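Each in structure tokens, the structures are laid out below.
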Structure 1
Amino acid sequence: MISEPLVSVLMTAYNREKFIGEAIESVISSTYQNLELIIVDDCSADSTVEIAKRYAQQDNRVKIHINEKNLGDYPNRNKAVSLAIGKYVMFCDSDDTLLKDSMTKVVALAEADSQFNFGFSWAYCKEPTKISSYDALNKHFFKQQFLYIGPGGTFMSNSFIRRMGGYPVVYGPANDMYFNLKVACHSTILIFPFDLMIYRQHENQEINNNYGYLYNNFRYMRDALEELPLPFTIKQVERLKKKNYRRFVVNLFHYFFKTLHFKNTANAWKLADFKFKYFLQGVFH
């Protein structure tokens, strides 16, 4: 009888024929072997699926799902989560490569903690560190913004991400930022003092979507301050709201003077649903 995999590695893909082979090989050659690799293709128009299928024929841990329609980045990540059967889930994007022993190390840390829900890698941490919800949020908002970590730097229990409802899908490339704040509101966090993977940089990544970040960074923070059970006083939340207003105004002006695109600048204001009262509160209060 074949036991279920302990870890579900989730690999979303869209037109990644240049990189997906290397990404798959990095997962299946990991020193940790009790895994499934779920590849969810989002209607690629190149040979991404054909390459993935060749690996699936050779290794029954590789499972491929092809979407009927293009879902987009974070809806596709949530689709991958819905297919996972492992106790833990982690993301290895189809243009990245998993470090050979990173899964072995995070599984050992997670299995040693009966309360484990969520962890992420942070270069400034020298040893595995468990941090409370209160301390994590206070550190992030008032000392050092350390919760800015993408899905590829995280490791979490399957049941926990499902309880969190998966990633939001309304903040474009900033969906992970809202998610991390939500996670910190509901759980302690385990910080890993090592990287999980090699993050490949190229021109087709969402991280290069500066325009999308311009208005979505404001939107996710506005909603987080309104919706999440943050452990702050009313005065602290109000200060953070005004800081968010000021930051958006400054970033919007920087964008305009850098690009001289008045139409795009005005559209970013509209997409952010930025009220004139926010401008007054952020600039004059």
Structure 2
Amino acid sequence: MSQTSEPTVRSVLAGQWYSGTEAGLRREIAGCFQDRFGPGDVPPAPAASTQRRTTIGLVSPHAGVPYSGPAAAHGYLRIAQEGVPEVVVVIGPSHRMSYDATMASGGWETPLGPARIHADVAARLLAECDTLQDSPDAIEGENSIELQLPFLKHIYGEQLLWVPVMLADQSYEMALRVGEALARVLDGMDAVIVGSSDLSHEGSEPTVAQHDPLVIKQILALNPQELIRVRRQHDVTMCGYGAVAGMLTAAKALGASRAEQLSYYTSAEIAGAHGYVVGYLSAAINR
């Protein structure tokens, strides 16, 4: 398996959505774990996994770290406690591009060092799912993908190998295609799959309070098809519904049988309601 530590994608959001220096980012991410909305504990030093992994999937938000970071920290503490996986796959929605993409090799620059691509997993995924394109330029700057990297690099350091998957097509059909392809590629591996999504983006707290439980219920029921149906029926402004559905599909095929809500709060609880409120969920998908 060929790997390279040379960055091929820039860290576009560093210094904007999160700290742009190594020291500042380490403080910022460590603070998320200790935040009043965080888990209240710090992740252990990265070590090889010594037993069969329980948590094989996460739902993780992707707003600016000061907002969604404490929620994300709950999920990342959970997988850090189970050791370093062979690969982490991050599935996120596209906010800018009109096609589905991944990266076949290289790495993603971060203030904590490059996040190296697991080239073998990426190559097999491209072979299994011909709707994905190898397009680092398309993924660069996609916040649904990049906002997971500060946490992954913080908990795993140089041992991190990962593969990004960016979905413009968030239909159930695409989620099923990507999820089943991932399950075939990751079968027999010690892997974690992250479905990156914020929940409702609304102009009122009551709307968020009404809509978010509808999609959370389907996530916790491990029901990707119903998640997408309910989101459409109720016009829930969840941005990464297809990404989460793809993660759920893959995790179920790899043996997941239960889900656990780790954290939920809204941006209004962080900074007050200012005419725009976003919901942040962290959930673990477990064997």
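Any read-out appearing in this document is the output of simple, stated calculations on the displayed coordinates, not a laboratory observation. Since the structure is predicted, the reported quantities are computational estimates derived from the model, not experimental observations. Cβ atoms are built from the backbone, for glycine too; each structure is taken alone.
List of remarks:
- Ranking 1, 2 by mean count of other Cβ atoms within 10 Å over residues 56-63, the structure that comes out highest: 2
- For Rg and Dmax of the Cα atoms in Å computed as 17.0, 51, the structure of 1, 2 it came from: 2
- Look at FRET efficiency 1/(1 + (r/R0)^6) of positions 16 and 80 (r between Cβ atoms, R0 = 30 Å, to 0.05) for each of 1, 2: the largest one is in 1.
- Which of 1, 2 yields -14500 [helix-only ellipticity at 222 nm (-39500 (n - 2.57) for each DSSP H run of 4 or more, over all residues; to 500), calculated]: 1
- Distance in nm of label points 7 Å out along Cα→Cβ at positions 200 and 264 - highest-scoring structure of 1, 2: 1
- Answer label among 1, 2 for the case where relative contact order in percent (Cα under 8 Å, 6 or more apart), calculated from the coordinates, equals 26: 2
- Structure responsible for 17.6, with mean count of other Cβ atoms within 10 Å over residues 192-199 calculated and labels 1, 2 on offer: 1
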